[in-house]
1. Matching task: 17 is the computed value of relative contact order in percent (Cα under 8 Å, 6 or more apart). Pick the structure from P, Q.
2. Assign the value 23.4, calculated as mean count of other Cβ atoms within 10 Å over residues 40-47, to the correct structure from P, Q.
3. Comparing structures P, Q by distance in nm of label points 7 Å out along Cα→Cβ at positions 80 and 200, which one has the largest value?
4. Looking at structures P, Q, which one was distance in nm of label points 7 Å out along Cα→Cβ at positions 272 and 328 calculated from, given that it came out as 2.1?
5. Which structure, out of P, Q, was helix-only ellipticity at 222 nm (-39500 (n - 2.57) for each DSSP H run of 4 or more, over all residues; to 500) derived from, given a value of -12500?
6. Name the one structure among P, Q that Cα extents along the principal axes in Å, for residues 88-151 alone of 44, 26, 19 was derived from.
7. Have a look at P, Q and say which one yields 2.1 for distance in nm of label points 7 Å out along Cα→Cβ at positions 160 and 176, as calculated.
Structure P
Amino acid sequence: MVDGKNNASVRLVSKSSLGEVYSLRNQAGMAARIASYGGTVMSLLVADARGKFDDVVLGHDNLEDYPEKSPYFGCLIGRYGNRIANARFSLDGKEYKLAANNGANSLHGGLKGFDKVAWAARPVESELGPALDLTYLSRDGEEGFPGNLTVTARYTVTEDNGLRVDFSATTDKKTVVCLTHHSYFNLAGGGDILGHEVLLNAKRFTPVDASLIPTGELRPVAGTPFDFTKPTAVGARIDADDEQLRRGGGYDHNWVIDKPAGELGLVGRVCEARSGRVMEVLATAPGTQLYTGNYLDGTITGKRAWRYTKRAALCIEPQCYPDTPNQPGFPSASLSPGETYKQTIIYKFST
């Protein structure tokens, strides 16, 4: 499919037993390879300050490597992103038990979350740029969650050099929903991310207990290693003598984004000096997880024979707060019949 202007396009590039892989390219040359399996962004080519394109996300060249060798590289996350304490929650007085796949907790939707399912893919015309619609029906009881949840995720490589994800979902029974995207970014295209400068539009974060479940507190970041209200290198304080950093092995926490609920606004910005690349993140979600690749340990070899070691990348995952179904003080993550869940995330690149 070509838009009739220059060479912006979305096209099918391969098929396998796991699914289809599509290429989305805008007129400026920014391009993404996206698989229907897990809604996975397999590559993302972005220009640096000299006009050279590099792949800025971790992953694998072959789709077949993802089921066994991917710690959520580039995928869509659901039905519930992040952790739910003790793999259970109650909704209208009824308790729902989930799969415990992160110690005693449920993480990223369970044993077979949305990152491990086949989505139906359809290229679409979009005014914003080449786009791909992915749809999935999560059946009532799947991974323990109530309700038949119909989900659509539209990926767009926008003409202003953004990777945009628009989620929508409906249910036939009251449920909980928290969808996000989980690319591992390295704006240098190699090395580690300790020199990447991060700004987060957040004056508070949600501290966690020893199992990385929020305590319920909204703690000010001022005077702590969690203060990214001004651009700060990831490595500047990541090894500080701080209980929260020790618990996460680095940054693996949720920040409370300073913007009106549901409004598309600035989440944060990442700058990498050598390449000159800047990634601005905008979203509608109330929070965002910053994860600094703390559990990458060199056992996974990805694209270009790159061995993915600790802090080789960072993830910025706009979402609801972790464990919201068990935290009455957090903004609700419930969805009822007749309502439509909507969430937008934009990773916008410049130099």
Structure Q
Amino acid sequence: MDDSSPLSSRKSDHIRINLSEDVRSGLSTGLEHYTFCHDALPELDLGEVDTQTTFFRKQLSTPILISSMTGGTEATGKLNQVLAEAAQASGVALGLGSQRVGLAYPEVSSTFQVRKIAPDILLFANLGAVQLNRDFSEEDCQRAVDMVSADALFLHLNPLQEALQEGGDTNFKGLLNKIELVCRKLTVPVVVKEVGWGLSEKVARQLADAGVAALDVAGAGGTSWSQVEKHRLQNPAMMRIAEEFRDWGIPTAEAIRAVHTALPALPLIASGGLRTGQELAKALALGSDLGGFAGPFLRAAVEGVENVVSLITELQLGLKITMFAAGVATISDLKKTTLLKRSAS
């Protein structure tokens, strides 16, 4: 397969559009409505504040996930290598982009294979859940995991994105039972994630009952994939419809609170518009266990490994200073901290 195939062309379009166009959601994450109570006497040494955590039995230096973005072409494969090298150097987790193209065209599977570069990281394989209603099975999910020696599998949900794509896969009927089968058959944990419009309490409960090991709420407030798809469309009517959905979705903060309140024991990843270490701290205090960042790392990866490592270092320092100023020394203590809710006005 060459880079001009439909699947590869779509991947390249997505990267180009994310880097060159305004694809921000019309909604905010909602994290700006929360604040920590400042501790003027923290009785801590900043140097002793510890951001280490564990997720799926993997030690992380900081609860950061470089969220799923790309793969499938020569250029995107290089981006995956940059992100993996930085993740290994910094001790954070990495999610790969959808591997559907790698399963359909084994010759491009190498663009996802980063384990040699990053032997120790927490690594997530990735497939679109809707493909289970096409010609993909739980065996294909295992193939995706084996392709990259992943520690877990993301199944992503993106009904709105598919509805706006020309020729998108829009049959989401009966997926829950198929997700449950994957959870039972796979040799690694299964994590279900949205792509930027959020998971509701209802959907979270359904997925928990199906046996998922964790959820990524992927709320609104960051990249709007309706905006991304708008820039790929040729039909003026569909472009206008895509624009209507710029304000669609469950803001990230609202999704974290709803899902964590309903399922307090279920591991939770918070992504969707996170930009700073302080926002990461807020997401953790609201109930998440990891914070996922995509757009900022994509832009850094284009500039090389050092830029990605620098961004991770900046996020970690912002998190540490937030913890210090809130009077907490560990991630477990941070997760017990009560955030103050400000008026939305």
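Throughout, read-outs are computed from the coordinates displayed, never taken from laboratory work. Being a predicted model, the structure only gives us computed values, none of them experimental. Cβ atoms are built from the backbone, for glycine too; each structure is taken alone.
1. P
2. Comparing all candidates, it corresponds to P.
3. When distance in nm of label points 7 Å out along Cα→Cβ at positions 80 and 200 is calculated for P, Q, structure Q comes out on top.
4. So the calculation was done on Q.
5. Matching structure: Q.
6. P
7. It traces back to Q.
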